[in-house]
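Since every read-out is calculated from the coordinates, none of them should be taken as a lab result. Everything numeric in this text was worked out from a predicted model, so none of it was measured. Cβ atoms are built from the backbone, for glycine too; each structure is taken alone.
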Structure P
Amino acid sequence: MTATTDGTAGALPPRAPEASDTSEKRTATEAGPPADPARRATERAVTYLLAQQDPDGWWKGDLETNVTMDAEDLLLRQFLGILDERTAHAAGLFVRGRQRPDGSWASFHGGPGDLSVTIEAYVALRLAGDRPEEPHLQRAAAFVRAQGGIAASRVFTRIWLALFGWWKWDDLPQLPPELVFLPRWFPLNIYDFGCWARQTIVPLTVVSTLRPVRPAPFALDELHTDPRVPNPPRSRARAGGWDGLFQRVDRALHAYHRVAVPWLRRSAMRSAARWIVERQENDGCWGGIQPPAVYSVIALSLLGYDLDHPVMRAGIASLDRFATWRADGSRMVEACQSPVWDTCLAAVALADAGLDPEHPQLVRAAEWMLEEQVRRPGDWSLSRPRLAPGGWAFEFHNDNYPDVDDTAEVILALRRVRVPDRARAEEAIARGVDWTLGMQSKDGGWAAFDVDNTSALPNRLPFCDFGEVIDPPSADVTAHVVEMLAAEGRAHEPAARRGVDWLLAAQEASGAWFGRWGVNYVYGTGSAVPALTAAGLPAGHPAIRRAVRWLESVQNDDGGWGEDLRSYSDPAWIGRGESTASQTAWALLALLAAGERESKSVDRGVGWLTATQREDGTWDEPQFTGTGFPWDFSINYHLYRHVFPLTALGRYVHGEPFSRTTKGS
């Protein structure tokens with residue numbers, strides 16, 4: 001049964017004061033002597049964040065993932081013949097510094113050793129010049145063998161090894177380039193996959209068809225459980241069920257590879273190349289993320305694009321921009337860059353902390369965000385051909401794939417700023433709202449990039465053993481859209497009400513919501529509760545009370561909140577983990593929205609934030625609290641540790657933000 005709201009839902013937020021009303025225009029740092037620790041912490045945090053802004057108006061924190069990004073960057077450069085000693089040395093410093101005492105590497109801070117991450121890290125250090133007899137590599141090799149060796153690693157790891165003959169192409173799932181010819185109504189066409197997956201799969205169809213092998217710079221016998229039989233036969237699934245079916249399909253595709261019709265295959269390869277080149281962004285990247293970029297560069301190289309070709313030059317240059325060189329001489333490769341996301345979150349935090357809506361730095365941020373609006377169709381328009389563009393992407397350049405989450409948060413940020421050209425801002429916001437409404441899925445929720453991208457088949461493929469490959473609606477994205485619509489005064493409209501109903505139906509028995517793009521139930525709940533109350537649900541609504549009780553039940557003894565990434569794979573970890581600044585803030589945002597400002601839980605949570613703030617105004621947070629794929633690919637957004645605590649403290653000090661937006665001013 002679909003849950004419904006009560007009769008109080010749909011109340012519109014009050015209008016903001018007129019622009020001429022300047023009586024309350026004081027920043028947090030201009031507000032006089034601080035009244036309490038929370039106000040002092042807010043002031044320090046505002047000062048710190050303002051100092052981090054780029055002169056052009058944006059913020060961007062490092063986006064840290066795991067060392068496979070660094071390893072695959074080295075492997076790509078080795079494959080292309082462009083790996084230089086300085087890059088290899090700097091990457092080696094970074095990878096070496098992330099090794100665990102047992103010799104393994106984890107996929108997130110404090111996590112268990114991961115076999116595939118460890119294999120790729122080991123290869124990276126060999127490329128950096130480390131010798132297999134050195135103790136740290138001996139420990140790593142022992143860990144790999146104990147976990148089953150290379151044969152037990154993920155498909156993507158074995159694809160990288162196959163490029164150098166360390167694994168056989170015959171022992172990998174086959175991806176024919178003829179996939180690009182499948183119509184959208186046909187099962188497993190490329191648009192059945194999420195945008196990040198299709199951008200990776202199309203170039204990999206070229207790579208897995210041409211099956212290149214470049215001379216290996218060294219052997220990897222020590223990473224097999226039995227070096228005499230390095231590539232054991234593939235295991236077979238049971239005859240019945242989807243797994244068995246797709247394994248038989250894979251065997252058929254391997255057979256087809258040997259007898260493919262030449263003219264059809266050539267045509268498919270040309271179509272795949274055209275698809276790849278058409279989706280290259282202005283900065284040379286693909287989708288603004290590293291994995292599709294590296295596979296696209298490899299595929300085009302195999303299809304005859306030399307390194308001096310403009311497409312290849314731009315692609316390699318874009319990958320260079322993912323590298324962050326550190327003071328210790330090490331080099332970390334980001335999987336992606338998040339300036340739009342970081343900037344809208346920073347603007348929200350500063351505004352909710354009391355910064356004047358006309359503060360020059362907020363105005364610069366808003367004007368930069370306005371310039372970043374995507375005004376041309378992308379892959380999303382295949383599902384919504386009549387929908388006018390108007391979203392925002394996550395990255396500096398990603399016009400093919402704007403996302404709903406960024407769009408909702410950018411609009412919330414723009415509403416908090418008074419830019420000089422208000423007509424321009426209103427037009428951009430209107431386009432963004434219309435685009436977001438048009439991206440609602442038929443079940444009432446919103447996904448990140450696509451509409452109704454919910455087929456269960458892609459996840460069944462033997463190839464897809466790493467992370468999510470579809471993009472269904474999620475609680476966190478839906479919540480941000482509902483919150484945005486409420487701020488726009490549109491909470492009573494059918495689309496918003498369907499979103500509210502979707503959220504209520506998605507609440508789990510515990511009272512929490514699952515977090516797709518942040519860790520995990522603390523993030524989902526911290527997103528859903530503020531959205532539902534903004535949309536008109538009273539604090540006493542049963543769904544809100546259940547959420548409050550759950551948050552109170554998982555608060556740590558130190559007053560903070562934390563949730564380990566293992567909560568995605570082990571229910572015993574749900575709501576459990578070391579307290580972190582970002583997760584404590586998410587819990588506080590929910591409790592404050594639920595009317596719990598005077599509660600003991602809020603007092604203790606605010607006390608934890610004020611007590612753990614550093615002297616420079618920010619917080620330490622080595623933990624990974626963001627996700628690309630739940631459990632499989634985790635992210636430490638280095639700005640999360642700051643923007644979310646500042647937002648929570650600002651709302652604690654100044655109250656909820658909806659009466660202070662600039663709509664109607």
Structure Q
Amino acid sequence: MASSSSVNSAIDRLANLQLNELSTSSSPNLQKNLSILSPHQIELGKMLLELGQGHLFEHWSDPGIDDDDKRSLLSQVSILDSSYPGGLSSYIKTARELLSDSKAGRNPFDGFTPSVPSGEVLTCGDDNFIKYEEVGVKQVQNAAFVLVAGGLGERLGYNGIKLALPMETTTGTCFLQHYIESILSLSEASCKQTEVECQRDVPLVIMTSDDTHDRTIQLLESNTYFGMKPSQVKLLKQEKVACLADNDARLALEPNNKYRIQTKPHGHGDVHALLYSSGLLKEWKDGGLRWVLFFQDTNGLLFKAIPAALGVSASKEYQVNSLTVPRKAKEAIGGITKLTHTDGREMVINVEYNQLDPLLRATGHPDGDSNCETGYSPYPGNINQLILELGPYIEELSKTGGAIKEFVNPKYKDSTKTEFKSSTRLECMMQDYPKTLPPSARVGFTVMEKWLAYSPVKNNPEDAAKVPNGNPYHSATSGEMAIYRANTMILQKAGVTVDAPVTQVFNGQEVEVWSRVVWKPKWAVTFADVKNKIKGINTVSQKSTLVIKGRNILIDGLSLDGALIVDSVDDAEVKVEGSVCNNGWIIESIDKDNTEFPEEVRIRGFRINKTEQLEQFYGEPGKFCLKP
């Protein structure tokens with residue numbers, strides 16, 4: 001191993017010599033010292049000096065410094081360079097341009113005029129919705145699903161990964177289990193509808209991070225992949241990007257470690273570059289796939305909307321389809337907007353809510369982002385669910401390498417904009433993919449009712465309780481209640497008489513409490529499935545809990561006032577009828593600070609007391625009737 005002094009000497013020279021001297025010097029002593037470093041490390045050093053990053057080496061000659069720390073920095077630089085499209089050189093060049101624009105206060109939408117793009121507005125349960133669902137289900141066997149799941153649940157008050165969080169506490173099904181079971185059920189329905197034997201398994205890709213990668217693998221393996229084959233699931237780990245210390249885009253070092261560059265997440269836009277570099281897109285194309293569906297990690301309603309949205313993509317031949325929901329004017333959610341530049345360029349993209357209103361006012365709309373005759377903004381709300389046609393997607397990524405238009409959001413110390421309060425970094429968003437598409441690209445959107453498609457879990461109880469009255473809480477409390485609401489309303493649209501909800505307050509959040517209705521995706525994965533399995537006159541009281549787990553269960557003449565759980569093997573056909581009346585399962589308020597309860601319960605502010613229920617499992621093939 002080289003001595004400390006010789007390594008210091010080599011690094012000192014590396015940090016202070018001009019590049020041409022470094023590469024052409026004939027000094028035997030210099031060449032000897034440089035030989036301590038690998039050729040790759042020398043090239044990295046040259047690159048850093050050329051990029052104006054000499055400050056990274058300022059402390060390398062300090063006495064008592066461990067040589068391993070220095071090598072560790074170069075190893076980190078190597079990772080940062082290789083994991084970013086175009087390398088660190090491209091990252092720093094882009095950073096300087098964006099930081100210059102930020103300091104000058106340049107508007108990224110200068111020259112653009114907004115207008116409402118074309119799209120499809122759907123209403124759950126009507127003939128149009130059912131038609132698109134049928135088309136979409138047929139397309140599932142030609143689709144791949146991509147789950148963007150790089151975050152922990154700490155922001156929610158939950159120390160696990162968000163995918164492991166129970167989606168609802170009636171059954172305790174976690175988000176990842178629900179997603180996988182939904183994909184499997186859609187795949188099976190797709191094969192059945194097209195009456196062909198499916199030769200491939202629908203693939204699922206999960207984008208993870210350093211924080212979530214190992215725990216995601218553990219969650220999958222400990223649950224035998226929730227029914228998927230391990231070969232169906234691919235994990236792609238997202239790397240972080242370097243932080244920037246100033247307007248010159250000098251890389252920021254950790255405050256307590258001068259041999260470690262600060263890093264932060266780059267944003268979920270990295271999923272495009274990861275898919276491109278992995279080779280999976282070509283593999284899918286060669287295998288005959290046509291669609292790639294992107295979705296987020298804690299929206300338990302999403303798969304109620306996916307079949308119809310995919311049907312819209314296929315019917316309208318959209319190369320990009322954004323699944324959206326109605327949004328109120330100025331609501332804190334981005335709006336899908338068509339932008340036309342004075343030079344003729346056009347694009348349909350998400351414009352963040354804080355940018356949309358001033359953009360409209362600056363381009364001849366004195367009322368800015370305002371509601372139209374529908375009571376909503378004409379610019380539908382983006383929920384980060386994208387459906388992309390695979391062929392054009394690959395063509396575009398072959399040009400860009402998956403790089404997405406970035407932005408920077410530095411927090412300045414004062415109005416001079418010369419110093420940052422803390423380091424910043426470049427960020428990118430998955431939904432900004434259309435920014436680089438040509439005007440000929442077929443880009444549209446599908447609007448779904450919010451109660452059906454969107455209720456994410458992303459706020460902790462304290463933050464949710466501070467949300468202004470009437471705005472969505474987006475908490476574990478509201479997310480669970482939204483599932484019960486959606487399922488109950490779907491039953492209602494299928495002909496079931498259900499009681500109105502009651503209003504209760506949990507963790508400082510006033511929510512509607514509907515009947516606790518939950519079913520496994522294999523029972524019903526579309527509205528048409530539900531409608532086909534509901535016959536006769538059925539009633540469900542507000543206090544009731546209904547859990548359906550079996551595949552072939554028919555609800556025909558049920559009067560439910562309590563808790564009923566029905567399960568069966570796949571070859572059993574069960575008809576549920578008659579009156580079920582018991583004390584049921586009671587929702588009880590709890591204190592979020594009461595550590596007697598686990599985190600996943602405390603962040604909701606309630607628990608379910610399973611007082612009394614009728615529970616029936618049919619474990620043999622055959623036809624049965626559950627009639628109390």
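Figure out for me which of the structures P, Q the number 0.95 belongs to, where FRET efficiency 1/(1 + (r/R0)^6) of positions 436 and 500 (r between Cβ atoms, R0 = 25 Å, to 0.05) was derived from the coordinates.
P
Here relative contact order in percent (Cα under 8 Å, 6 or more apart) has been calculated and equals 19, so which of P, Q was it run on? Of the structures listed, the value fits P. Quick check on the output: -9500 is helix-only ellipticity at 222 nm (-39500 (n - 2.57) for each DSSP H run of 4 or more, over all residues; to 500), derived from one of P, Q. Which one produced it? Going through each structure in turn, the value belongs to Q. Consider the structures P, Q: one of them gives -0.55, -1.09 for log10 I(q)/I(0) by the Debye sum over Cα atoms at q = 0.18, 0.25 Å⁻¹, for residues 92-155 alone as calculated from the coordinates. Say which. Structure P accounts for this read-out. For the read-out semi-axes √(5λ) of the Cα gyration tensor in Å, a value of 43, 28, 24 was computed from one structure; give its label from P, Q. Only one of P, Q returns 43, 28, 24 for semi-axes √(5λ) of the Cα gyration tensor in Å, namely P.
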